[in-house]
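Peer 1: What follows are several structures.
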Structure 1
Amino acid sequence: MTAADLTPLDDLPLLDHHVHGALTTDLARPEMESALTESDRPVPGWMTQFDSQLGLAVRRWCAPVLDLPAHVAPEEYLRRRSELTAAEVTGRLLRASGIATWLVDTGIAGPGVLSPAEMAAASGARAWEVVRLEAVLEQLAREGFSAAELPARFPEVLAERTASAAGLKSVVAYRSGFDFEPNRPSDSEVVAAAERWLRAGGGRVVDPVLLRFLLWAGVDRGLPLQLHTGHGDPDLRLHRCDPLLLTEFIELVEPTGTELVLLHCYPFHRNAGHLAQVYPHVFFDVGLAINHTGLRSDSVVAESLELAPFAKVLFSTDAYGPAELHHLGAVLWRRAMRRTLAPWVEDGVCSAEDALRVASMIGRDNARRLYGC
C-alpha cells in the first residue's frame, strides 16, 4: 500500500471547526510577511518570513492556485497576487481548499474581514458562527449595564447572542493562562469584580473572576466550548497554556455534559491527547500548528493520533487573514494524514478502508456529531 492509494482523501469535504474570516483587502509585502508569523513584532529587514516552513508552503501549494509554478520567488508570487483582485485571490484559495463547512470565530472582526455569511459566499461552502465569550461581555459593557445585574443579565444576553451559533470560544489562555481557580465564582465575587472593571472603564476583560464567570456561563449555555491552548502570539505566556493545567476545571465541568474543545495545543498536543483519552467530554485539534510547522506538520499530526481515540480528534485551520492560510491548513492536513496513515496500511495495522474512515472521522464526521452541523 502506498500513499497514492489513499487519494480519496484528497476529495474529502472537510469541516473546519475553528477558523477566522479571510481578508478581503490587498496586502503589501510587509503585511503579507506579518501574516506568516504569530509574532506581533516587525519582521527584521535582514530576513523574510518566506524563509520559514509556512513561507515555503505558500510558494509550493498556493502559487499554482494563482496560475504560477510551484516554488516561484516571493517577489513573483506577490506580484501575481497584486494583479488579481483581492476577492479573486480569496475566492480561488478558499474554494481550492476543499473545505465544505466553516465554523467561524467572530471574535476577530472588523473592516476587511469576512463574516461567516461572506465566507460561505466566497467559498461556495456553508458557515456557522462560533461566539467568543469575552467579546460578548466587552460589547455589553459598551452598551451599558450595572455590575449588580451582571450575574443574571449575562446568561440572557449570551443565549440571545448564540441562538444560531455552533459553539463558544474563550481566550482565557491569553488573558490569564490556565492556572486559575477552577471553581465557579459566587455572584458577590462577580459583582465586585464587575464594579472594579467598570470603574476602570471596561475594555479588555482580564480580571480572573470575570474570566471564570464567563467560562462557567459558557458551560451553562451547553454549546461546545472551545479553548485556545498552546502556541499563539506573544500576548500569552506559553508555560501557562498547557492544557494539563485545566485538569481540575475539566473534572468540574464533566457532570454538566458540556463538551470542551482544546484548540491547537502545540507543543502540548500529547498532553491534550491524554486529556481526550481519559475524559469523555474533551476533544482537541492541532490546527494552528499545521500551517506553522509546514512540511513537518506530518509529525505533529501523527503525534496527535498516538493516544486519543480517533473520535476525539478534530480538524481545524485556525486561519485568519490572507486566504493562503485557509488553503494551506487543508492542504497540509491532507498531506500529513496520507503520510501518517499509509504506513499503517503498509504494516498491516489497518485496512485502507479503515484508514480512510479515520481520516473522514477527523476531517469531518467528529465535528458534525459534536456541533450538530
Structure 2
Amino acid sequence: MADDKSLGELIDLQIRTNGPMSIATYMGLCLTHPRLGYYKNADPLGAKGDFITAPEVSQMFGELIGFFLVNLWQQMNEPRSFTLLELGPGRGTLMSDVMRVTKRAEGFANAAHLQLFETNPVLKAEQDKRLGQYLPYWADEIDAVSDDPLLVVANEFFDALPIRQFVKGEGAWHERQVGLRDGKRAFGLSPTPIPAEILPEEVRDAPMGAIYEAGIAASDVMARLAARVAAQGGAILAIDYGYGRTQTGETLQAVARHAYADPLAEPGEADLSAHVDFDALGKVATAAGLVVQPLTPQGLFLKRIGIGERAAALARANPSEMGNIETALKRLIAPEQMGDLFKVFVATSPGLKPIGVGA
C-alpha cells in the first residue's frame, strides 16, 4: 500500500513510472508532500531541529522588524485597518516580538489584521500559542488577503521555494533532473535542449558546465504579492540568504540536524533550500509598479535601525545576560556570521521611504 511507503520509495516509484523529474518537482515533494513532506510534520526550528533562524537567536530581531513596520505604517498615514501578512511564520517567534513592541505605537496593533501563511500543523499550533491573542487568520493561499493596505514579512521563506536548474552543455542548455541510476537516486540531464533565449541575458554566455538556478516559484509568489501591494498600498520585506545580481552557480543544499546532508539521500527528512535571486524578484516587483530599494546586508540594516542601542538597553536591564546578548548580537550582524550572507529586500508602493535600506 502507498501509505506504507516512505517518501523516497514514492519518489522512486514515480520516476520509474513517469521518468526523471525536475529539481523543482523533487523539492516540492520533499518539502510539501501532503503526508510525508519535511514542512508537513515536525518542528524544524531551534536547537533540537535542523536550523535556527534569526528570530530564534534573539528577540532584538523581531523588535526591530516591528519598529521598521511601524515607521512604514506611519508614512502610510496610519490606516485604521491593514493586513499584516507573514509568510512561513515558524513558531510565531518573530511576529510575537513584532506585536509586543508595536503595542507602543498607538493604533498600530488595533489596526493590524494578522494573517499567517503556514502549511505545517505542528508549527500552526506553536503559532497559535504565541499569537492567538491577536486573532490571526491562517491563509492557505499566498494572496488570500483583504483589500486593505498590505504589509508583508517573509523571513527565510523564499529560499525554501522549489527551483529549476539548467546546465550549460556544448552549444545548448539542458535541465537538470532527478532520476535513478543503478536503482539509486541521482542527478542527470534532460536530453532536450533549452533555447538560450528563454534564459536571462546575464547567463546565456556562461561557460560549459555552468549551472543556472531559476526561482520560478519565488517569482510567481512575488508577482502575486507585488500586484496586491501595487493595488492596495504597502510594502514587502523579505530577509533571506541570496545574491543581488542574476548569476550562475549551484546553491541547492540540504540541512539535517544542523549539518549539511545529501539532498537525494533521505527525502522528507532534511530541509532543502537554495539561495534567492533577489535581482529576479526585484524585476518582478518593479514590473508590478513597486519601488525596489537597493539590496542591503542584514547586519547593516539592523545596525541602521538601532540594534546596537537595543542590545545596550537589554544588557543594562539584564546584566547577568550581557554575554548572551553580545553573542546574539554578533551572530545577527557580524559579516562572517549572518550579517553579510543574509540580505534585506524591500519593495514598496511609490512614495514610501523605508528605513535601514539603501546605499
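Every number in this text was worked out from the coordinates using simple rules, so none of it is lab data. Quantities reported herein were computed from a predicted structural model and do not represent experimental measurements. Cβ atoms are built from the backbone, for glycine too; each structure is taken alone.
Peer 1: Which structure, out of 1, 2, was relative contact order in percent (Cα under 8 Å, 6 or more apart) calculated from, if the result is 23?
Peer 2: The value was obtained from structure 1.
Peer 1: Supply the structure label, taken from 1, 2, corresponding to FRET efficiency 1/(1 + (r/R0)^6) of positions 25 and 121 (r between Cβ atoms, R0 = 25 Å, to 0.05) with the calculated value 0.90.
Peer 2: Structure of origin is 1.
Peer 1: Also, I was wondering about something else. Supply the structure label, taken from 1, 2, corresponding to mean count of other Cβ atoms within 10 Å over residues 281-288 with the calculated value 19.5.
Peer 2: This figure was derived from 2.
Peer 1: Computing Cα Rg over 2.2 N^0.38 Å, for residues 193-304 alone gives 1.18 for which of 1, 2?
Peer 2: 1
Peer 1: I would also like to ask the following. Taking helix-only ellipticity at 222 nm (-39500 (n - 2.57) for each DSSP H run of 4 or more, over all residues; to 500) from the coordinates of each of 1, 2, which one would give -13000?
Peer 2: Only structure 1 yields this read-out.
Peer 1: Identify the structure, out of 1, 2, from whose coordinates mean count of other Cβ atoms within 10 Å over residues 161-168 was calculated to give 22.2.
Peer 2: Among 1, 2, the structure yielding 22.2 for mean count of other Cβ atoms within 10 Å over residues 161-168 is 2.
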